[in-house]
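Visitor: Multiple structures are listed underneath, in structure tokens.
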Structure P
Amino acid sequence: MNRTCGLSNVTKDYLATYCCILEEMMQGMKSVDLRNSISHNFIVQMIPHHQGAIEMARNILRYTTNIPLQKIATQIIIEQTKSIDDMQRILCACSAQRNCKEDLCRYQNRIGQIMKTMFCEMKYACTNNCVSANFIREMIPHHLGAIAMAENTLKYAICPELVAILDEIITSQKMEVEKMQCILRCM
């Protein structure tokens, strides 16, 4: 990710932290213990995904003066912290929900495609000296990845307690994507 030529020191500092957060999130999502439960697998991969968003939001709050973006970043921290707590609370029960080998294979293959696209788009997002715009261009594919992962999970037999969490991820992150796109257009 050598994108630092011509960038300000502030932007370089923002990007250095972002790159560390992104790498930790990618490793966290790829190194989890997958089981024969789609519910379990979604939760253990989504928790590091959400943790990444929380850290990315904290990072942009150190640099941005864009008030609407500050509100979105703060909302990301609140919503995704709650979602992590909710997923941790139901993980044990959801891990008991078993799926057949064929469904597990189809599910995980699609999740792998979603993650590959998301990681690539986040890693190579357009970068300039507007850290607020950089954050939006990085966070939109992050949110789109979560939406796609949640929608994919809803296609299978899953733990009933997980359904409300998936619906909340889809609804809240679609709204945040729309808000971020609007802010980006106004920049």
Structure Q
Amino acid sequence: MNISDIHELYFITDISNVASIMREGILSHNEALRVHHHSIAEQGVQERRQNKKIPGTNKHVHDYANLYFDAHNPMLSARRGLNNTICVLRINSDILSIDGVIVTDQNASRDCWFKPVNEGLPLLKHSEVFEVNWIRRNDPMEEYRLKGIKCAEVLVPKCVDCRYVFGAYVSNSVALSKFKQASSLPVEIKENLFF
């Protein structure tokens, strides 16, 4: 993948967190511990991420704010029951030029690589990261592989400054109404992004 292929990045969150995000930024897991928020993260995944170190640094995955290349992914699919209360924040791709940003080839809870943007992006296949459907009923190993790739991440040290957040997507009119009560950020319904 080339940097020109990345038009925006994504952060999936509960709508109730948006006001705080627009003040404090999208915080790393460790930074978020000091702020009241509603987590939609899966506990088992967080436990696997907790002690994972980023090679070549003295930092852990939880010291980074995590973004997705494609929000239409297994994480959003797993949270479909929350469609009335969650949103996908749109992040300016200029974040990729910040020093210390790391790219992974799949969800960081898995056995993945961690590379600087200029090294990692060219190794990602656009067609796999943006695959619409990763389900492979006749090939569970391939499905598992694609499921991880669909959740390839951009890891930003400490936090994503709120100035990089420029809009949001929601699933339906219920979520739209909640979002408009929580924030003045531009928002639109994008049903096909959700599940």
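Visitor: For Rg/Rh (Cα atoms, Kirkwood Rh), which of P, Q scores largest?
Guide: On the way: P: 0.99; Q: 0.94.
Biggest value here belongs to P.
Visitor: Hey, helix-only ellipticity at 222 nm (-39500 (n - 2.57) for each DSSP H run of 4 or more, over all residues; to 500) derived from one of P, Q reads -28000; which structure? It would help to have the intermediate numbers written out before the result.
Guide: Values: P: -28000; Q: -6500.
Going through each structure in turn, the value belongs to P.
Visitor: Here's a follow-up. Which structure, out of P, Q, was distance in nm of label points 7 Å out along Cα→Cβ at positions 44 and 124 calculated from, if the result is 3.1? Could the numbers behind the result be given before it?
Guide: Numbers: P: 3.1; Q: 2.5.
The correct label is P.
Visitor: Given a value of 26 for relative contact order in percent (Cα under 8 Å, 6 or more apart), point me to the structure among P, Q it was derived from. Mind showing how you got there, number by number?
Guide: Details: P: 26; Q: 32.
The read-out was computed on structure P.
Bear in mind these aren't lab numbers, they're just calculated from the coordinates by the rules spelled out. Note that the structure is predicted; figures quoted are calculated from it, not measured. Cβ atoms are built from the backbone, for glycine too; each structure is taken alone.
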